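Colleague: Pasting the structures in now, so scroll down.
Please treat every number below as a calculation from the coordinates, not as lab data. Everything quoted here is computed from the prediction, not taken from an experiment. Cβ atoms are built from the backbone, for glycine too; each structure is taken alone.
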Structure 1
Amino acid sequence: MTGQDGVARRRSIVVGAALGGILVVAATLRFWALDMGLPNPAARPDEREMLSHTIAFAAGDLNPRWFVYPNLFMYAAWLWIELGLTLRRLWVPTAPYAQLMRGDLPLVLLYGRTMSAVVGTATVAIVYQIGRAVDGRRLGLVAAALLATNFLHVRDSHALKTETLLAAGTLVSLWLLARRQEHPGLGRAALAGVAIGITAGFKYPGLFLLATAWIVEILASPRRGLRRALPGFPLLVLGATAVVTFLATSPFLVLDFGRAKDTAAFLSLALYATRSEDPRPAGGLLTTILWWLRSRAFWYHLAASLRHGSGIVLALATPVALVRAVRDRAHPFFVLAAVHCIVHYLIAGASPVHLARYLTPLMPVLMLLVAALVTSLTARIAGPARRDAATAILTLLLVAEPAASSIAANVISARTDTRVLATRWMTDHLPAGTVVAQLGDAVVPIANPELPPGVRRAVLPAGATDLAAAGVTFVTTHEHQLPFSQLDPRQLQALGPHLALLAEFSPYVGPPAGVFEREDAYYVPFWSFSGVVRPGPLVRIYAYRP
């Protein structure tokens, strides 16, 4: 073995150890507190609602009759959980899927969440492989480290939702689009189309990738004028393959077209209609444009989703990384990635909905672009040791804040939810047949503690003060900064003389703390974690004495 071979071998060992360490960190951050909020099935909105439409799958009825998510995601979640339950049966007697859905939903949710955690961790490995293929192992390691600790990606790897699958599919699709540009051919175009169709089957915005492919083809076209916008035959093949794959993996979008069309109309209004609380002002065109921009989520995704989801240093580096990628023609992946980031941001930002998870699918791609910026800055440093040291320092600077946020959120999430504590208290203290009034549902009844078996919730009109008529003997309340836990002050004032506080379960050390996403009934802060010790609203349990 020559001296150079020995150096290369030692370097490979170091790189392998570094990658192994990064993957351990990625898995730890994603599996830690995976049972957040359980056994309360409403700890993460939409999980229970989605799974409730999969009960009939095991019996052969594959029509979910619910199209908020594409069929493919629901099939993937069901099959993953079924696989987990099959393995569990090797050592623990386990009921069938449909029976568990009705009798032990928290167990089903936990198994479902492992899919997001596994996919999220695997995406870190995929990022490394793509980074290494594009510009060497240094780029791959930096990008993997950035994604492993990225708070937005870590947070959404804890929920049985679509974001991590969409993020992985987007990354792979862009890579296949880049390979197609390097080596044109109908076969590669069709392969990229299949990847895009599957990605859209996980979540509808995967179809945005078709716009990215078209825009990049326009930018690279030698034609002049409007002819540049005409898609070539390979792009038509790619698009047709994507659509066919998407519909083949979500067939009931066609087979149950009426319900799918109604859902599409509902989603269009829910995601893009102007909110009634933000009416259009009188004025000219400029006033209207400024009002529209303010009413959308463009600024939120920069100031909250990106800034607090990835850290201030990475947020500041992002525009520089995007400009560098567009100007760098060394590899088509960089241009595709940058264009897609812009396309996805503009479409997501045009919605008035303020949810940071709409930016999660961009995180793997964005981490590669920022990593490329880091390696380009350190490439000019003489000497491999100094270059590696500078790269490591810049990487640590970029990961420090998102890693701290990931740890802080996991510490909070790992503790028992206040609603679970309240349910346990009621199980120990309320006799069977008790009627409980639950107050605090200002928007939707999603944040109430679960009532124990044999305890019944009173059905009351809004603002009711005569609880004795409904047979109520106990009252639970929940309140929080989030609009999903708001008490009616007049109702509470009228009931006050009749209430005797029995128990209180607070998520705070002292006064209310933390910053939460107001449009998401998710009781873990998005930033400013100090002062919050556990998830959930402030829950109080009272005896009611008429």
Structure 2
Amino acid sequence: MDSDYQNREDLRRFPFVTIDGETAKDFDDAVCLETFPDGGRRLLVAIADVSHYVRPGTALNEEAVLRGTSVYFPDRAVPMLPERLSSELCSLMPERDRLVLVADMVYGSDGRRRKSKFYRAVIKSHARLTYAKVAAMLSDAQADSIQALRGQYAALLPMLEQMRAFMRSLYLSRVAAGSLDLDLPETLLDLSQEGRTVGLRLSERNDAHRMVEEFMLEANQAVAIYLEDLKIPLPYRIHEQPDLAKIETLNTFLEPFGLAVAHGAQVRPVDIQRFLEKLEGHRLSRVIARLVLRSLKQARYSTLNVGHFGLAFVCYCHFTSPIRRYPDLLVHRQLGLAFDGRHEEARRLGEAIEALCLQNSASERSALQAERSMIDLRKAEFMLGHLLEPEEGTIVAVTAFGFFVELDAYPVEGLVRVESLGEERFFYGDEDQSLTGQRSGLRFGIGDRVQVECTDASLSRRQINFGLLKRLAPALPPGQGRRHVKGPPRPGMGRKPQEKRQGAGPKPHERRKNTKGKKRGR
């Protein structure tokens, strides 16, 4: 309705574009970039104005509070909002007038943000782009299909090229300030027409992903600073400093590899980032990066701002995904009150927002666990078709009851149980996370290379068991404290295995930054 456009900036002439995954349906962010003759830039990040449709006190809002977040499974999604909103009215579809909140940010030629403003607007997306299309157009490839893409989007191509250059500037500045670059890929599933898992692979990130991520980080940070300066409470996205004891435990494990996280009295983000830079090219970079991730605390929502350790941001919130995250909707509502001059009303909402922060943090954890459980189920389903096939892999975690192996061929982890190693008793070393045979000295530690076969895949337990076939190349050069034995101990060597501890504990998982092609915030 025309009345919806009142008191809004008309930005429909601006060449906004959405960039999402191939299968995405809820387009909640669109971007536009202007470049000035002096080298400065103006970045416009438009976010679907969900707060215009989902009002406090309504049944629609109460259901969104209960869900807290959308949940993405390989074959379907459980949206936070009804599809009529998430995939249609709120979604920034191409060539459709849409209501948005805009973060309008101006940068100097040095890449630093000089000023920001925020307002309600109406836009019309000029194109629905995908990560793959943008990456192809910006590549050096000259294939006919890619040339055709460049021709189709010729009017937008110069802006996309400028976006890539600006992204690289923002990224380098962020990492130089200590922001962590823990870019662990997620598992993608290939499904048959019947819905069965027929393939597994790791996602690949390209410059298009990074462009969107950097621009969303800029908008989120700018909004948080704006509301904080107004002394308006909001659900900050916080990430607390890691416990020093956990970093020291990590260093104890890393010592045999000649690695350590150097730090002072307190661990700083730049300390972790410098360590990650040293890992580049290391054979175990992905394994060790996951260990680093597990030594850090989990990000959460709170009205008490303690900063975001992982991003090295003093002030940060989630603003860019209100279609699928309730905290973003809360930020939009606080912005709306600020736009309308209702600052005192906004300030009185701090206690209610804090209660929602606790609830939303719990909802987020539940959603991630559900998504991971479904991925584990799909992996087990896939391995049922690959039983007893010899595969090479790397030990990525060790417990008292066995060790987990990640395969080279597929992004699958399975457990080699200690009782399957023969009758010898194995002792677990907590400091170096290893299993060592009492008589043979056979040792299994993180990073060791092995050949295994899948002996069992349970759909009900979402677990995969491997049998050890043989040891492969040693994880460390000889003389660094590891005994290298080619195969498992023979039956009859020593005492019976240690009683299996009750509860296998959490199976190690990669951090899933992206789900269904959506930008999963940090």
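Colleague: When distance in nm of label points 7 Å out along Cα→Cβ at positions 51 and 251 is calculated, the result is 2.7; to which of the structures 1, 2 does this value belong?
Modeller: Going label by label, the one that fits is 1.
Colleague: Distance in nm of label points 7 Å out along Cα→Cβ at positions 83 and 419 computed as 2.9: which structure among 1, 2? Please report the intermediate quantities before stating the final value.
Modeller: Details: 1: 2.9; 2: 4.6.
Traced to structure 1.
Colleague: When FRET efficiency 1/(1 + (r/R0)^6) of positions 35 and 259 (r between Cβ atoms, R0 = 41 Å, to 0.05) is computed for each of 1, 2, which one produces 0.45?
Modeller: Going label by label, the one that fits is 2.
Colleague: For Rg/Rh (Cα atoms, Kirkwood Rh), for residues 99-218 alone, which of 1, 2 scores largest?
Modeller: 1
Colleague: From which structure (1, 2) was helix-only ellipticity at 222 nm (-39500 (n - 2.57) for each DSSP H run of 4 or more, over all residues; to 500) calculated, if the value obtained is -9500? Each step should come with its number before you reach the end.
Modeller: Numbers: 1: -18500; 2: -9500.
Here the read-out was taken from 2.
Colleague: Where is distance in nm of label points 7 Å out along Cα→Cβ at positions 123 and 307 largest, in which of 1, 2?
Modeller: Working: 1: 2.3; 2: 3.1.
For this comparison of distance in nm of label points 7 Å out along Cα→Cβ at positions 123 and 307, the top structure is 2.
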